[in-house]
Each structure stands twice: as C-alpha cells, then as structure tokens.
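What follows is a set of structures for review.
What follows draws every value from the coordinates through simple rules; no lab data is involved. Computed from a predicted model, the values in this text were never measured in an experiment. Cβ atoms are built from the backbone, for glycine too; each structure is taken alone.
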Structure P
Amino acid sequence: MAKNKFEIDMINGTIMNKMISFAIPLMLSGILQLLFNAVDIIVVGRFSGSQSLAAVGSTSSLINMLTNLFIGISLGANVLAARFYAAGKHKEMSETVHTSILTAFISGVLMIFVGIFFSRPALELMDTPSDVIELATLYMRIYFVGMPFFMLYNYGAAILRAVGDTKRPLIFLIVSGVVNACLNLLLVIKFNMDVAGVAIATVISQMISCVLVIICLYKTDAVYQLRFKKLRIKWVYLGQIFRIGIPAGIQSTLISFSNVLLQSSVNSFGSIAMAGYTAANNILSFLYMGANSITQACMSFTSQNYGARKPKRMDRVLLDGLILQVVICLSLGVLAYVFGNQVSSIYTDDANVIKCSVEILALTTVPYFLCGFMDTFPGVLRGMGRSTVPMILCLLGTVGVRIIWIYCFFPHNRTLGYLFISYPVSWIATILMQLVYYIFVRKTVYKELKSTAEYALQ
C-alpha cells in the first residue's frame with residue numbers, strides 16, 4: 001500500500017509498531033508547535049517580566065477557542081483523504097486535497113479579521129487585568145496575521161498524515177522552530193520589542209512551515225499532488241469534510257471555551273496566578289501532544305481500515321491506542337508531577353508564580369492518561385465517520401462539568417487547587433458516556449460492512 005519511504009501501510013501487517021512509527025513524529029511535531037508558544041513564554045518571562053508573561057499566556061485559551069473550529073475541519077480532510085487513499089479512489093483523493101487547501105487559505109484570511117477586530121473585546125470579557133490587556137491585545141493581533149500560514153500548514157500536514165506520512169511535517173517544523181527561537185531572542189533581547197517581537201517571530205516561523213509543506217505537496221508525484229490551477233472547492237467533498245470536521249472543531253472549541261472560563265476564574269486571583277497558570281498550562285499542553293498523537297494515529301488507521309473494509313483491524317487499533325495512551329500519558333504525567341518545580345522554574349524565577357504552577361500540576365498531571373482515553377474514543381469514531389454525537393457528549397461531559405464546577409462549587413472554595421479538580425472529574429464523566437456510544441456504533445459499523453460485497457473479515 002505505501003508508495004514511498006515516508007508513507008505507512010495501515011491496512012496490512014502488525015498495527016502497534018506502525019502506530020508508534022506514525023505517532024512519534026506526530027508527537028514531536030506537536031511538541032515543536034507548542035515550542036513556538038513555549039519559547040515566546042520563556043523569553044518574555046525571563047527578559048520582559050511577569051506582566052508580559054501573563055499577557056502572552058492569557059491569550060492561549062482564547063486563541064485556541066477561535067482557531068479550533070477550523071483546525072477541526074482539517075481532521076475531516078484527514079479522514080476523507082485516508083478513506084479514499086485506502087480504497088484506491090485517486091480522483092476523489094486529488095479533489096479532496098485541492099478542496100482542503102483552498103478551504104484552509106480562505107479560513108486563514110477570515111481569521112485575520114477575527115483576530116484584529118475581536119481580540120480586545122474577547123480579552124475584556126475574560127476580565128483580563130488592566131496592566132496586562134494592552135500587551136495581550138497587541139500579541140493577539142500580530143499573531144492572527146499569520147493565520148493563513150498556520151491553516152495551510154495544518155491542512156497540508158493533515159493530507160500527509162492521511163497517507164501515513166508524519167515524518168516530513170516534523171522536518172518542516174524543526175526548521176521553522178529553530179527560526180522561531182532565534183528570532184525570539186533577536187527581537188526581544190536585542191531590539192526590546194517585548195510581546196510584539198515574539199508574535200512577529202511566530203508569524204515568520206509559521207510562514208516557513210507553510211511554504212515547506214506546500215512545496216512538498218506540489219513536488220510529489222503521488223495521488224495527493226497539489227496543482228494550483230486545480231484549486232477549487234468541490235462541494236460534495238467539502239460537505240463530507242464538514243460533516244466530520246465541524247463537529248470535531250466544535251468539540252475542540254467547546255473544550256477551549258471551558259478553558260477560557262477557567263482562565264477567567266484564574267484571572268480573578270491576579271497576575272501572579274495568571275503567570276502560574278500560564279506555565280502549568282504550557283506544561284500540560286506538552287502532555288496533551290502525547291495523547292493527541294495517539295488519537296491522530298487511531299483516527300488515520302481507523303479511517304484507512306474503514307475504507308478497506310477491515311473491521312477487526314479497527315478493533316485492534318482502538319485497543320492498541322488505549323494501551324499507548326496509558327504508557328505515554330502516565331509516564332509523562334508522573335515526570336511532570338515529580339519535576340513540576342524544576343520545569344516551572346524554566347518559565348520564571350518568581351517563587352510565587354512557581355508555587356501556583358506546581359499547585360495546578362499536582363492535580364492534573366498524573367491522571368492525564370484519562371484525558372488520553374477521553375480523546376481516543378472520538379478519534380476512532382471520527383475515523384468511522386461519526387463525529388456529531390462525540391461532540392455532544394464532549395459538551396455534556398467536559399464542558400458541562402467544568403461550567404457546573406466553576407459556577408456551583410468553586411465559589412464556595414475559591415482556591416486554585418479546588419478549581420482544577422474539575423479537570424479529572426470532567427475527563428471521567430466524558431469517558432463513560434463515550435464508551436457507551438462506541439459500543440453502539442461498533443455494532444452498527446460491523447453490520448454496515450458485512451452488508452457490502454467487499455467485506456472480508458481479517
């Protein structure tokens with residue numbers, strides 16, 4: 001099935017080792033993307049002070065909320081492309097690629113206007129302190145200028161992941177990540193540009209990763225080759241991408257919304273707590289990349305095996321995915337808990353900020369494998385083309401629990417520790433609901449595949 005050294009044959013042979021080969025470059029890619037923001041945070045925290053650190057950090061939840069809908073749509077492109085690729089439908093695959101890339105560009109342009117005009121009102125709604133809001137607004141407005149590059153890279157990488165290629169997106173991010181780090185140091189330390197400097201550095205690095213992934217798609221001779229003259233939206237494929245991707249995007253957006261509410265609650269403690277949450281949240285984001293890489297592997301492997309009519313391999317994908325979630329997330333979570341003080345001190349040397357960060361990490365790191373479980377089931381379900389109900393369950397389990405916690409329980413015990421107990425509680429609630437739905441969908445999918453002439457039990 002695999003056509004070159006970068007692709008992975010997902011529908012034949014063993015699964016666990018191939019999922020690991022798929023997931024590790026993806027995990028490293030996600031970590032490098034996070035390093036864009038981490039380097040921003042570290043540089044401003046060290047060289048511009050706690051206010052600049054709080055300003056950059058306070059935007060992360062809001063940026064995620066505003067962009068996750070479009071990033072979710074890229075998952076729809078991934079699922080559809082993987083399905084067509086496994087089924088040998090080359091024309092459909094090519095048209096999906098061109099529809100996806102044009103959609104990415106249009107989405108990115110729209111997000112520029114969202115960032116410029118809505119950044120400050122959104123930050124005001126979050127009760128961002130007056131000593132932080134000007135810097136936070138400036139950072140966001142510059143950051144959103146790079147949205148077309150950000151979107152094009154993510155959609156292009158989604159196409160490559162659909163055929164099992166996670167290595168080249170990693171290489172592209174290594175290049176752009178080095179550029180980002182160098183520019184941060186140059187613009188902030190030498191030119192004293194503060195948050196504007198780190199935002200400009202991020203935009204330039206995103207442009208580089210975007211150009212590299214577009215060149216990769218253009219130069220390939222595979223069925224996912226990109227040709228600019230073929231760029232047009234095929235509504236039949238866009239509709240299928242939306243049916244899978246929009247619920248996934250809404251799910252991510254809703255989770256980000258709950259995090260925005262958490263950010264607002266943290267903001268009420270002042271800039272020290274905000275800076276502590278910024279550091280802790282950034283550390284948790286690295287853990288999430290471990291979990292998300294397994295989820296992405298499960299989704300791509302499920303999509304291809306669904307297209308190839310191999311349901312028993314789909315079962316194995318889920319089982320191996322859950323095993324990997326426990327191993328990776330529990331290992332990373334324990335390390336983050338044990339070395340929480342040392343890792344937090346990377347971001348700042350303020351003892352009070354470090355204390356706040358460690359308090360949050362103590363409640364969220366070790367049980368983080370539950371977040372991995374919560375993420376895996378929707379990934380597998382999206383690979384089967386089911387995306388709407390997992391989104392609803394996420395709304396009820398994750399967002400619902402956190403909103404109830406913030407407005408019903410937190411006011412009676414206003415501490416950072418009590419606020420962040422909502423994380424593991426919401427994970428458990430969501431997992432239970434998703435498990436029930438998965439059992440139902442699995443039965444339906446088996447019947448669906450058995451009814452086709454191509455069905456072959458593997």
Structure Q
Amino acid sequence: MEDTKKIQLFEKTAIPKAVMTLAVPTILSSLVMVIYNLADTYFVGMLNDSIQNSAVTLSAPVLLAFNAVNNLFGVGSSSMMSRGLGKKDYETVYRSSAFGFYLSLLCGILFSVFFTAFRIPLLTILGADHGTAASTGEYLKWTVSFGAVPAIINVVMAHMVRAEGSALHASIGTMSGCLLNIILDPVFILPWGMGMGAAGAGLATFLSNCAACAYFFILLFIKRGKTYVCIRPSMFGFRRVIAFGIFAVGVPASIQNLLNVTGMTVLNNFTASYGADTVAAMGIAQKINMVPLYIAMGLGQGIMPLISYNYASGNIERMKQTLLFSLKIALSSMAVISALYYFGASALTAAFMENPVIVGYGTKFLQGLCLGIPFLCMDFLAVGVFQACGLGKNAFIFALLRKIVLEIPALILLNKLFPLYGLAYAQLTAELMLAIAAVIVLVRLFRKLEKSRDATATT
C-alpha cells in the first residue's frame with residue numbers, strides 16, 4: 001500500500017508547510033494535554049487544601065513514569081515506522097506498529113499490578129507522609145491501578161498514527177480525552193459535584209484516557225486497509241531487526257523519562273522537607289511551566305516523521321532545513337513565553353490557589369523554572385533528531401547529562417547555597433549547558449551525514 005499524499009508531504013511539500021502540517025496539530029494536542037494536567041491542579045486547588053493539592057504533585061513522578069513506556073514503544077515504534085516508510089518497506093511498518101502496541105499493553109498491565117502490590121512503600125518513596133499518603137493513594141488508585149493501560153495505549157497509538165503522517169487524527173484522539181477530563185474534573189472534584197477531591201481528579205483522568213483509546217480503535221476500524229498502523233495479532237511477533245530497531249531508539253528514550261522521574265522525585269523530596277505549602281507551590285509552578293515545555297515537545301514530536309523519512313531516503317538537505325526552520329520558531333516563541341512567565345509569575349500562581357503563602361512560594365519557583373525554557377527547546381529538538389534517525393545512544397547520553405550529571409547535582413548544591421528557592425534554578429543550569437552541547441553535536445552529525453552522502457555519490 002502506498003499513499004501518494006503522504007509521500008508528497010514527506011518528499012516535496014515546502015518545508016514551512018510540511019512542518020506546520022505535522023507540528024501544529026501535535027502542538028495543539030500537547031497544549032490541550034497541558035491544560036488537562038493543569039485542570040487537575042486548578043480544580044483541586046479550588047478546594048484551598050494544600051494536602052489535596054500535594055497529592056497531585058506527589059503523584060507526578062509515577063504518571064511521568066508512564067512516559068518511559070510511551071517512549072519505549074511509542075517513540076521507538078514510530079521512528080521505526082517512519083524509517084520503514086522512507087524505504088518503502090511496508091511490512092516493517094506493519095510489524096513495528098503491532099510490536100509496539102502489544103508490548104505497551106503488557107507493560108500497562110504490569111504497571112497496574114506492581115503499583116497495587118507495592119502501594120505503601122511506593123507512597124513513601126514519592127515523599128508522602130501521614131498527612132498526604134491517603135489522598136495521594138486515592139489519586140493513584142484511579143490513575144495507575146485502574147488507569148495505567150488506557151493511559152499508555154492512548155499515547156502509544158497517537159505516536160504511531162502520527163508516524164504515518166496523520167498528525168490531525170493523532171491530535172484529535174489525544175484532545176478528545178483531554179477535553180473530557182476538563183469537563184469531568186469539576187464534577188468529580190468539587191463539593192457541588194461528587195466532592196471526591198484529588199481522587200475525583202484521578203477518576204476523571206482514567207475515564208478520559210479510556211475515551212481517547214476508544215477513538216483510536218474506532219479510527220483504525222474505519223480506516224482498515226488504508227492505514228499503516230496495524231494491531232492485528234498475526235503481525236505481532238519477534239523479528240530481530242524490528243525489535244532491535246525499536247529498542248535502539250525506545251530504550252534510551254525510556255531511560256530518559258525514568259531519569260526525569262528520578263529528578264522530579266528528588267525535587268519533590270527536597271521540597272517536601274519544607275512542608276505541604278511548598279510542595280503545593282512547587283507543583284503549581286511545575287504545571288504552569290509545562291505549557292511551553294509541551295509546546296517544544298510537540299514541535300519536536302511533530303517533525304520526527306519528516307526527519308525520519310528523509311533520513312531513511314537520504315535527503316540530508318531537507319532534514320537540515322526542517323531542523324533550522326523548527327529551531328527559529330521554537331527559540332523565538334520560547335523567549336517570549338519565558339519573559340511573560342517571569343514578569344507575570346505572581347498572577348499566574350494566584351490563578352490556581354488563593355493562599356498567599358503558596359502564591360509567594362510559587363511565584364519564586366516559577367521565576368526560576370521559566371528561565372530554562374529557551375534552552376530546553378534546543379535540547380528537545382536535538383533529542384528528537386537523534387530519535388528520528390535511530391541514534392538512541394546520543395539521546396541516552398543527553399538524558400544522562402541532563403539529570404545525573406547536571407540537574408540532580410545542581411539541585412543538591414543550589415539547595416545548600418540558597419535553601420528552598422535554589423531548587424527552581426537547577427533546570428536553568430542543566431539546560432544552558434545542554435543547549436551548547438546540542439549545537440555542537442548536531443553540527444557534527446550533519447557534517448558526517450553530508451560526507452557520507454558525498455562519498456556515496458562519488459563511488
């Protein structure tokens with residue numbers, strides 16, 4: 001099966017139009033996903049109860065851990081699919097999507113079983129104490145014990161649908177779940193509804209992810225025979241080339257997210273030592289900071305199919321143009337957002353909770369976090385290029401540098417030098433150095449690819 005419209009998009013459409021066609025729906029779905037994450041914090045914050053708000057914050061590392069599976073099979077499979085499309089190897093495309101789907105399903109089931117079996121020690125590791133453990137556990141019951149499978153399948157299928165160039169459908173699926181969550185949150189959380197507090201936020205998240213999964217299954221049924229995404233059991237099996245191709249990209253991407261979980265857990269534990277108010281404030285600041293972060297992430301994910309396809313087909317110039325155009329958009333928009341966040345930090349924090357103590361903490365936290373945003377987008381784009389090209393080793397090295405070598409040591413050092421408030425500046429320290437490294441590595445990568453192309457052309 002060959003879709004000429006998709007081939008036209010990947011091979012001939014002008015770079016700005018191709019980038020916008022793929023990236024805009026992805027960015028929009030990322031923004032809606034942020035709003036969906038913010039909704040939990042916003043509506044729980046309306047209770048004006050720091051314990052309930054802390055439950056959402058302390059749970060974040062576990063939910064972020066889902067991204068390890070999402071990246072393992074979502075990023076890994078979609079990269080393999082796009083490279084298969086570039087080579088016109090459609091059997092590889094079908095088998096890559098089936099492999100990613102069924103193994104992500106298995107991982108979701110294992111997540112649910114593991115959390116349910118080790119609930120108490122996991123809550124302790126997350127930084128929950130006797131005051132926050134009950135509410136945190138109730139939130140995680142719905143989002144993990146019941147919700148791990150739909151949460152993971154939803155994102156993995158979005159990655160695979162996006163890989164074949166159907167960015168709009170991928171975004172609709174993601175956004176349908178997010179919008180449902182926003183609608184259900186106040187009904188389940190607030191006293192005028194079911195009054196469940198943080199547990200209600202978890203229930204809304206669970207139901208919204210189920211709805212998103214339903215959309216993708218219906219889409220594949222309607223488009224059967226016309227889509228490269230395949231979840232037929234007959235296409236599932238271990239093929240060495242396919243498994244290694246997926247794992248080469250997916251494992252480093254997965255480890256990257258596990259390191260993010262580690263970093264967030266360390267940050268939350270440091271913050272928790274200063275009390276529930278600081279945890280709630282840091283959680284609000286982190287959620288607000290996710291808006292530009294997800295925009296940059298959406299752009300990086302949006303251009304991955306374009307980068308992968310042209311890498312596989314040997315069109316290095318089109319790869320380079322895609323990256324440069326995306327970088328111009330990312331840096332200019334992130335610089336503006338960072339400035340708005342810095343000067344509007346107090347008003348933004350106050351929108352989520354009226355407690356003046358929490359607003360005071362949150363303002364300082366957000367001002368520190370937002371300064372790293374412009375540099376973060378450079379890192380995201382670089383990692384996206386590595387993943388698109390199957391260079392999982394490079395992405396893994398950057399993940400290690402970001403969390404283990406730079407950010408976590410910065411958290412420890414800055415907290416000692418500037419107690420509490422120094423924590424918010426660890427991201428800036430890490431991302432500034434990584435942005436410099438990203439430029440150097442990308443320049444070397446494209447020089448290497450151009451030399452390889454020229455050598456091939458002369459033989």
Structure R
Amino acid sequence: MDALLNRSDLHPYQQYAVEFIKNNPTSAVFLDCGLGKTSITLTAIHDLLFDSFEIRKVLCICPIRVGLHSWPTELEKWSHLKDISYSVAIGSEPERKAALLRQADIYIINRENLGWLIEESGVPFDFDMVVIDELSSFKNHGTKRFKALLKVRPKVKRIVGLTGTPASNGLMDLWAEFRILDMGKRLGRFIGQYRTTYFQPDKRGGQIIYSYKPLPYAEDAIYDAISDITISMKANDHLRMPELVNSEYAVRLSDEEKQKYNDLKKELVLSLGESEVTAANAASLSGKLCQMANGAIYDDYGEVIRIHDRKLEALEDIIEAANGKPLLVAYWFKHDLARITKQLRELHIPFRQLDDTDSIRGWNSGAIPVALIHPASAGHGLNLQAGGSTLVWFGLTWSLELYQQTVARLWRQGQTSATVVVQHIITKDTIDERIMNALRAKDKTQSALIDAVKADLKS
C-alpha cells in the first residue's frame with residue numbers, strides 16, 4: 001500500500017481553499033478537475049469537527065461513482081483524516097437506511113436518492129453541514145432533488161458547493177445553484193426576479209420566450225454579487241499541466257452525400273409542420289442532424305440508414321498517423337459505436353470499449369491501442385491519464401460539462417506526456433460546426449465567470 005499523505009503535502013492553494021471554507025459558512029468552490037477539491041473539503045470538515053467543534057454531522061451529496069470511490073479513497077489516503085468516520089448510503093433502500101442509521105461523522109449519498117432521504121426515508125434530517133459535490137447538478141430548480149434540499153436548507157448551518165463547471169450552459173444556471181447555497185440572498189429568491197434583473201428575452205415565438213440573453217452589465221454584476229462567498233481556481237494556475245492542443249480534422253461530403261444530408265434535414269424540418277419549434281423537438285432535430293453528420297441515422301423503425309463513411313475514413317487516417325500511440329475515441333450514438341467497431345475489426349486494429357474496471361485498468365497499463373468511450377461514462381472520478389495523451393472526438397456533444405470532463409480524463413495532473421492532443425473530426429457544412437462554436441462560446445462564459453471570482457491567493 002502507498003504511504004499515507006500528510007497535511008503538509010497540501011499545496012498552498014489547497015490550504016487557502018481550506019481556510020476559505022472554514023471562514024465562510026456558505027461557500028462556492030469552483031475548482032478545475034485535478035485540483036483536489038475532495039481533499040480540500042475533507043480537511044476543512046476535519047478542522048470544523050475536531051478543532052473548532054462547529055459541526056458534528058455532515059451530509060455529502062455527489063455523483064454515484066464519486067460517492068462509492070473518490071470520497072472513501074481520499075479519506076483513507078491522508079493521515080490527518082484518519083479520525084473521520086464515514087458511512088456510504090448508496091445501494092438498495094435497506095442498505096441506504098442502515099448506512100444512515102450507523103454512527104458516523106460524514107454520510108455520503110448519491111444525488112438521485114436525496115429526495116428519498118428527505119421525504120421518504122423517515123431518517124431525521126439533522127445534518128449541520130452539507131457538501132454538494134458537483135453543484136452544477138442543482139442548476140435546474142424544477143428537479144425533485146432541488147426542491148427537497150431547498151425545503152431543509154434552513155436547518156443547515158454550513159454548506160459548500162463544489163464544481164469545475166458552474167455555468168455550463170451560461171449564466172442562467174447560476175441562479176438555482178446559489179438559491180440553494182445562500183437561500184436567495186445574492187441572486188434573488190425567485191427565478192423571475194433574476195431574469196428581470198440580469199437578462200432580456202432573446203428567441204421568442206409570439207408570447208412564448210424560448211431563451212434569454214444577458215444584459216450588457218449582467219456578467220460583472222452577477223460575479224460581483226457572488227464574489228464574497230466564491231473562490232475559483234484553474235488547474236493551469238497551480239499545477240504543472242501538460243500543454244493542451246486542440247485541432248480539427250475536417251471531412252467533406254461528396255455532392256451526393258451532401259444532397260442526402262440536406263434532403264433529410266429538410267424532411268425533418270418539414271415534419272414539424274406548423275407546430276411551434278419547442279425545446280423538445282429542437283433537441284430531437286439537432287440529435288438527428290448530429291447522427292447524419294457522423295454518417296448514419298436511425299429511421300422510424302430503429303434501423304440504421306448509412307449516409308457516409310467520411311468520419312470512419314478520417315479515424316483510420318488518425319490511427320495510422322498515431323503509429324501505435326494509444327488513442328481514446330469518444331463516440332455519442334450507438335450506431336457510431338457499431339460502425340467504429342466494425343471498421344476496426346476489418347482493419348485488424350485491437351480495441352476495447354472502456355465500460356468496466358478491467359478495461360480501464362487495461363487502458364491505463366498501456367495494453368489497449370484504441371479505447372472507445374462514451375462521454376456520459378467519462379465523468380467524475382475516472383482517471384485515464386496513464387494510458388495515453390490523445391483524444392479523438394468522433395461525434396460531438398452539446399454538453400460543455402460532459403465535453404470538459406471527457407477532455408479532463410487525459411489533460412490532468414499525473415499525465416506524463418508534455419502535450420495532450422484533442423482532435424475533433426468535423427463534417428463541414430453540417431451541425432458539427434455549430435456545436436464546436438457553441439462549445440467555444442459557452443466556454444467563454446464559463447472562463448469569464450471563473451476568472452471573475454478567482455481567488456486572490458496570498459503569497
């Protein structure tokens with residue numbers, strides 16, 4: 001077993017963040033992937049439990065994999081955390097209940113079961129501190145988990161919100177996150193009030209407003225409003241990170257393929273008829289266009305219609321150019337996976353889908369030349385940096401959060417290569433170009449937010 005880390009092993013920026021959490025009963029801690037937000041938070045909890053005796057019982061709400069692996073691992077990794085007892089309330093209902101009734105300092109629960117804990121379990125909600133690991137999972141004020149937590153929020157003395165992506169879809173996300181944290185003190189108690197203050201209608205159909213855009217002064221005003229309880233740090237500021245190189249591998253459709261894409265696009269648009277373009281059918285339309293850009297589409301009967309093989313050809317070129325260097329390939333649709341695996345088999349290129357502990361171990365040991373991963377499974381707590389330094393996006397996602405998390409599997413502390421390369425296979429004159437632009441635009445918003453509330457670290 002590896003030797004335990006000591007408190008003295010915390011970096012100065014981590015020490016700073018620990019003190020910030022201790023000094024602010026309500027705190028938002030926006031830390032890039034790899035900066036150690038779990039060890040920071042646990043150190044602050046340790047001091048609040050055993051030094052100042054300000055708290056006695058902590059609830060940690062987190063993604064399921066993080067709850068099962070990351071938090072227990074961190075608790076057992078550091079010598080100064082050995083006094084903290086914990087109980088993981090994840091599993092079947094009887095298992096969760098038994099875990100909650102066990103005597104412990106920290107109780108870890110996955111966010112999907114938060115509503116159950118508060119409203120159905122019968123276990124008293126007597127936690128005096130709550131940690132939300134991945135605050136962005138509370139950006140929707142209509143969810144059961146948001147409403148349940150809001151109901152008991154006045155009982156909680158201390159709360160910490162942790163995330164690396166606070167505004168993955170723009171500034172509108174922040175209202176719900178801070179409503180939970182400070183009960184509406186800084187950005188208002190009602191979403192309508194927040195919209196009126198900082199936004200103006202953007203896209204609308206008659207009386208229906210589909211989207212809002214920030215007023216000219218909004219960004220600065222919002223950052224200023226939350227700055228007293230928010231710190232933000234980027235990995236580049238504090239860690240020796242490898243260089244990140246983004247590139248685009250453009251593929252072009254033949255006239256015939258382009259015609260097929262445009263005809264299908266027209267059909268889809270026409271099929272909406274006179275009906276309003278809602279979020280639901282807009283999402284459905286963009287999903288179909290994404291499929292077509294990748295090379296195939298499901299028909300109404302679930303059969304796959306092939307449109308082109310341009311991305312498969314590009315992937316073959318990229319693999320060949322890599323010359324044995326391991327590649328992580330991100331796909332989005334099931335037919336992408338089916339077509340990629342078929343192509344790799346025909347080319348006699350060894351590959352594996354990263355979907356279990358064994359395949360992840362194989363990738364990290366360097367035994368897998370091409371690994372296939374879905375962004376939704378590449379989330380929190382998954383370390384893949386030991387297996388390679390090149391990521392290829394076969395198909396893109398609109399989700400900035402999933403996009404950044406997937407990139408961060410390779411581009412993080414512990415990556416031994418001096419450079420991480422992220423290649424995006426983009427089909428020209430298709431929705432791919434719009435998604436890339438949207439990801440860039442969202443990133444700007446997020447970067448602005450993070451820069452605006454960046455911690456003024458004392459030397």
Which of P, Q, R leads on distance in nm of label points 7 Å out along Cα→Cβ at positions 161 and 369, largest value:
R
Could you figure out which one of P, Q, R the value 4.6 for distance in nm of label points 7 Å out along Cα→Cβ at positions 49 and 241 was computed from?
P
